[in-house]
Structure 1
Amino acid sequence: MTLTAPLPGAPFFHYHDGALKVEDVPLSALAQAHGTPLFVYSQAAILHALAAYQRGLAGRNALICYAVKANSSLAILKLLAQAGCGFDIVSGGELARALAAGADAAKIVFSGIGKTRAEMLAALQAGVGCFNVESEAELETLSQVASASGHVAPVSIRVNPNVDAKTHPYISTGLKGNKFGIAHERALAAYQRAAALPGLRVAGIDCHIGSQITEEAPYLDALERILDLVQAIEAAGVAIGHIDFGGGLGIDYAGDTPPAADALWARLLARLDARGFGQRPLIIEPGRSLVGNAGACVTEVLYLKPGEQKNFCIVDAAMNDLPRPALYEAFHRIVPLRQPGAAATPATYDVVGPVCESGDWLGRDRALAVQPGDHLAVLSAGAYCMSMASQYNSRPRAAEVLVSGAQARVIRPRETLHDLMRGESA
């Protein structure tokens with residue numbers, strides 16, 4: 001792949017006079033001002049991605065609930081709340097973050113397979129719009145918590161439709177062997193039980209089949225199975241309000257070609273209309289597709305280490321900053337902040353970090369013309385990077401910057417060594 005190929009995140013990440021810029025700001029200036037590793041996000045890229053969903057759902061009774069787990073930085077949550085989004089949360093901490101960012105609690109859906117009683121109570125007291133329940137045991141517990149606290153919990157049941165999303169097994173969620181949701185065959189009985197429990201009110205049905213999905217077919221297959229199930233549940237006397245179709249739409253990491261959000265929803269809405277569900281309220285839960293290609297991680301080249309079998313480009317970002325390659329063998333395009341001259345001769349490197357693990361790599365077999373002190377950008381780093389970052393090897397977490405046009409502001413300062421040990425005692 002050459003540097004002339006379109007960058008993931010283009011046009012918001014682009015080369016101008018040989019310098020890599022995010023919107024109107026050179027990434028080299030941000031690295032100089034704030035140090036590295038550094039996460040940089042484009043506000044325009046986020047809103048552009050959201051606009052595709054809004055176009056696709058225009059005129060429909062639909063709520064776009066951003067999946068907070070993709071990137072939970074408060075400034076990004078606030079940006080999306082101001083743009084009209086609700087939020088899909090999976091923990092009490094994400095509930096607190098969404099509310100702190102100004103979310104309307106009635107536009108929050110609470111997913112996740114292991115909700116605690118304390119998290120359930122906090123969500124009930126906040127007035128969340130719906131609980132996406134993932135097991136029959138959870139129905140019983142939520143009913144108990146709601147009844148004891150004087151609440152009625154609105155619920156949808158996450159149904160596992162046994163559809164292969166054709167994605168990495170770690171992020172596939174809709175097959176029988178996955179831990180998520182209630183089996184399609186058990187759904188009718190679960191809904192009948194939910195309708196009979198005193199602390200619950202059936203509000204809808206939920207389905208989510210995976211993440212980084214790059215084909216339309218799994219969505220269409222899941223849609224047909226869910227609509228068949230809605231008909232069977234309502235025929236048995238349990239009314240279904242909304243249909244929550246989850247998220248999971250992929251992004252371009254390495255020439256991937258997922259359908260555009262507006263085109264995908266045109267196909268899905270056509271099927272809903274054809275089957276008589278066109279006026280049914282909808283909830284969707286995009287995450288990665290809103291923020292993934294809106295972010296980059298800037299890192300400095302520390303050392304070049306030649307070897308008999310591999311050449312290593314050692315950088316100051318590591319698996320604690322960007323866990324996806326270590327977790328999934330995920331691909332992120334890695335490019336220099338300044339395009340090399342025509343005379344530069346690239347070498348092939350594994351780009352690796354300082355963490356004491358052989359799994360600490362960011363990219364394998366990359367052609368780069370670099371020297372120590374140069375800077376690289378790891379692209380498509382807006383989702384599941386900072387939200388999964390850790391302090392492993394006692395490494396402070398990176399700073400984050402949000403860019404809008406020619407303006408850049410720090411939305412999370414770099415952690416200090418004091419931050420690493422805050423709350424501990426010797």
Structure 2
Amino acid sequence: MKEYKRNLLNKIKKKSLNIGLIGIGYVGIKLVLAFSKNKNKVYCFDNDKEKIELLKNNTSPYSYIKSSEIKKKTKYLNLENKISNINKCDVIIVCLPTPLKKEKPDLSHIKSGWEKFKPFLKKGQILILESTTYPGCTEDIFYKYLNNKFQIDKNFFLGYSPERENPGDKEYDFQNTPKVVSGIGKNSLEICDLLYQLIVKKTKIAESIRIAEASKLFENIYRSINIALINELKIACEYLKLNTYSIIDIAGTKPFGYSKFFPGPGIGGHCIPIDPLYFSWISKKKGFEVKFIQLSAQINKFRTNWIISEIKKIIKNQNKKNHKILLLGMAYKKNIEDTRESASVKIFSRFLNEKMCSVDYCDPFVKKITINKKIIKSLDYKKINYNNFDIVIIATDHDKFDYKKMLKSKKIIVDLRGRFYNLKNKNNIILL
């Protein structure tokens with residue numbers, strides 16, 4: 001049985017692997033780019049045929065990845081999108097979404113993908129899950145079938161390596177962010193570790209798959225709770241007439257025991273609104289309810305609703321009929337196009353139904369959005385005349401917006417991101 005491990009390690013050493021990537025989303029695309037070099041061949045699998053066609057045409061499906069990067073890599077890619085090609089792969093990495101459904105983990109994407117590709121598995125492969133999920137999930141889904149068909153950790157290998165992708169982050173990229181690796185046994189762990197050493201500067205070994213799964217949730221629970229805390233403190237500071245951002249600046253000079261978190265309109269993306277609830281779900285299932293996680297989710301939701309109510313007060317105080325509102329930024333964070341769970345979308349949706357105003361949006365990365373089955377197009381950020389609006393809401397502070405032009409308009413600016421917190425003259429700016 002040692003020959004299967006030896007064969008994989010030899011291919012890793014020679015950088016001559018056939019790697020199957022199931023799911024070419026925000027996580028999968030970075031793995032595609034990282035592994036596609038030397039003699040490695042990357043097989044791309046995705047239900048989104050349009051995404052595969054873009055890759056075939058040397059075009060990036062994502063704003064933060066240049067098409068020139070894709071063009072350099074296409075010669076290393078197999079874009080047939082034929083699931084039977086799994087049989088040709090040495091490594092299979094699963095990067096499929098794991099949303100929530102009625103406060104429970106929705107593993108349908110992983111399970112559906114698993115049913116499609118498992119008939120094509122063979123001896124000598126390693127299967128690695130990267131999707132964020134609860135402790136025990138990797139074994140719950142894959143172990144029974146693999147253990148019946150193969151000898152786990154001898155002629156078939158199983159690992160887990162949680163993604164740590166942060167789209168749009170220019171400081172911490174794929175290479176300089178340590179990669180957590182784990183395996184079902186010592187052979188799987190060694191293979192998983194050496195595999196990822198091909199594409200990152202540093203790996204961190206977890207003693208078990210469950211520890212690795214839980215570590216990812218801890219990371220996002222930490223962020224969720226701290227974001228909720230600063231969002232709640234921001235509201236408290238409004239009542240106390242204190243500048244939250246100035247307080248953060250001062251507190252941030254302490255070199256230990258304090259990390260900067262900034263308030264925003266709420267939370268968004270896949271990780272923060274969803275992943276912590278995976279941990280609270282499995283913990284409650286085992287007999288202990290984690291209160292902080294639920295509380296942080298409630299506070300972040302309250303923050304968005306509080307902002308909506310404050311903007312309504314601003315509108316009513318203007319004594320004008322049919323206010324024109326412009327919402328800037330539909331994505332959940334700056335400089336990307338991801339609108340998953342975005343607080344901006346929730347705010348925009350609420351004002352679409354308000355009789356007291358009309359609302360448009362502008363986002364250079366989100367050209368159109370569907371709300372209540374209605375397609376709404378973004379205004380062109382290069383042609384915006386801010387004087388045509390009564391209120392401008394900075395919901396997501398993309399760098400492409402012309403903030404100097406915005407200020408010159410003298411219109412009411414509702415700043416939800418602290419973009420203008422340090423301006424001396426804030427007469428037309430409302431920091432919420």
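Work out the source of 20 here, i.e. which of 1, 2 gives that when relative contact order in percent (Cα under 8 Å, 6 or more apart) is computed. That value comes from structure 1.
When Rg and Dmax of the Cα atoms in Å is computed across structures 1, 2, the figure 23.9, 79 traces back to 2.
Largest in distance in nm of label points 7 Å out along Cα→Cβ at positions 44 and 116 among the labelled structures 1, 2 is structure 1.
A value of 1.39 for Cα Rg over 2.2 N^0.38 Å, for residues 276-379 alone, calculated from one of 1, 2, originates in structure 1. Please state which of the structures 1, 2 yields -8500 when helix-only ellipticity at 222 nm (-39500 (n - 2.57) for each DSSP H run of 4 or more, over all residues; to 500) is computed from it. The correct label is 1. When distance in nm of label points 7 Å out along Cα→Cβ at positions 12 and 60 is computed across structures 1, 2, the figure 2.2 traces back to 1.
A short reminder: the numbers here are calculations on the coordinates, not readings from a lab. Quick caveat, the model's predicted, so the values are computed rather than measured. Cβ atoms are built from the backbone, for glycine too; each structure is taken alone.
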